[in-house]
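Read-outs throughout are calculated quantities, based only on the coordinates presented, and are distinct from any laboratory measurement. Quick caveat: nothing in here was measured; it's all calculated off a predicted structure. Cβ atoms are built from the backbone, for glycine too; each structure is taken alone.
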Structure P
Amino acid sequence: MKSSPTDQITAKPRRFVAEVASSLDDIREAQALRYRVFSGEMGAHLHTLIEGLDYDEVDDFCDHLLVKDLTTGRIVASTRLLPDTGAARLGHFYSEGEFHIEKVLALPGRFLEIGRTCVDPDYRGSVVLSALWNGLAAYACSRRFDYLMGCASISPGPSGFAVDAVYRQIKPEQFGPSELHVRPKTPVPEALRCVRDESGIPPLLLAYLRLGCWILGEPCLDTDFNVMDVFILLDLSRLQERYERRFVATQPEADRAVFSGLV
């Protein structure tokens, strides 16, 4: 018997896709989004090289991972990825400006640093962030990095930075081995600390922790962004197992082909 159109099942088209920026126009659009979020929304003091963009010396040594809304062509999320090869040409990782990370960098293997992650306020939610993490997993696993690292920011509440209260919400095993703990170059001073947590752990840091990231050591004060940054490290073998189990094995060939462009 011939099936009717109502019997046929068609795949729902994806609305969001993650990809590495392949043009300067896409990079500039991502930097403009970063500027709107970090400067306009957060009030950060950006040392930008181009007015209206969040653009610094690190950008030129990074790959820029984007999430696009296929219905509009608009870039709705982005993060920049600094490979160890790019850091070698630059002369340092961004995190080295805030932390003493010599013990971490002494680990055998390749490092990928993530930073400047942001999502358009009109698109905040699990779907866009999931697309970004799937793209990150594809990028990191296909290029055989061993560790993901970076700085994750926590904003203060009205009374200040609740360092101790925030850290009490983190499980002991999420602090990683003590021998890898880093030292902040500018610790959060006692005068800016408060007892009660008024802001909670931000969604981005929660996402990092769910990925399996460790927080290593005390936070660093970032006066330009008015946040405290924590140093995160992820053994990417943990992310690869999760990526292959939950994404590669379950996605149709058409979806996998999108991420093959990240290789």
Structure Q
Amino acid sequence: MNREKKIVRINGFNIPGLQYPSVPLQDLLAIKNDETELVVHDAPDAFVHFVEQNYENEIVGVQHAREAWKLDKTGDYDAIIIRCNGEPGVKSARELCDTLVMGSACAVQHVASMLGRTFSYVIAGLERDDTGRIIEHTKDTLLSAAQHYGLADKLVSIRNVDVPPTGFNELIIDEASFVEICEKATEEARLAVVEDGAEVLIGYGGPRLHEVLVEAMEPYGVPVLSTDQTLLKVAEMLTQLGLTQSKRTYPKPRQLYDFEIVLKDVVDNRVSD
């Protein structure tokens, strides 16, 4: 009989409109193993609303790594998961911790590579500036993760939807916005398959959008992965196998630091000429 496994998700975000302290998402509670206890631990000084680029990634990353280190020292957890495709703090947390640390991109990209020769992301992050120029905010962080895991040659495209990252959050958007996002995401998913050659898709957003994408891609024979669900199930599998990250790859740092981030000011850096 398998003993109970305790998995903790570290949250370094403070998303406007959500209630804190965070609780596990219902779709994850529905698919977890019976012997898995899933909890969420919020960074006490979290303030970043979302991660798109390296700037936010590195701010949240130091908070994720610090909290992972503290949780690892308790010895209470079998796995630590970090839910963000940019993987803020995942590599650092793996260095700090003996406990298994699993990030979203690691889990979902590897599983995607098992199911087909190529994969694409359908994700938020597109913006148009005042001149109409397209800005792809998430491109570098996703490519960097794929390169780190040796999967960059399988990532054939990143199909962005022109809404801010929090605009995908099914806990805070209204029904009209959800319908609009479904239409945009479905079209980008179709283009990823017929134009980019994706054989597997990695979705973004919540369980309702995931179901929409799964149904839309069924005629094409293309599987769609939920990042959150895949992250949890991969972490469960590795904990059941008794595996954790290699300390040859992620050795312990010589010096460890504790710290607290104090938010002093917020400045809009996009100032008009």
Practice problem: Check the numbers for mean count of other Cβ atoms within 10 Å over residues 61-68 across P, Q and tell me which is largest. | Solution: Q
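A value of -7500 was computed for helix-only ellipticity at 222 nm (-39500 (n - 2.57) for each DSSP H run of 4 or more, over all residues; to 500); which of P, Q is the source structure? Display every interim value, and only then the final one.
Values: P: -7500; Q: -11500.
Label of the source structure: P.
Supply the structure label, taken from P, Q, corresponding to Kirkwood radius over Cα pairs in Å, for residues 45-196 alone with the calculated value 17.8.
Numbers: P: 17.8; Q: 16.7.
The read-out comes from structure P.
Comparing mean count of other Cβ atoms within 10 Å over residues 29-36 across P, Q, which is largest? Mind dumping the intermediate values first?
Numbers: P: 21.4; Q: 14.0.
When mean count of other Cβ atoms within 10 Å over residues 29-36 is calculated for P, Q, structure P comes out on top.
Going by distance in nm of label points 7 Å out along Cα→Cβ at positions 77 and 181, which of structures P, Q comes out largest? Could the numbers behind the result be given before it?
Details: P: 3.2; Q: 2.5.
Going through P, Q one by one, distance in nm of label points 7 Å out along Cα→Cβ at positions 77 and 181 peaks for structure P.
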Quiz prompt | Comparison of P, Q - label where volume of the Cα convex hull per residue in Å³, for residues 37-116 alone is highest | solution = P
Quiz prompt | Origin of the derived value 19.5, 78 (Rg and Dmax of the Cα atoms in Å; candidates P, Q) | solution = P
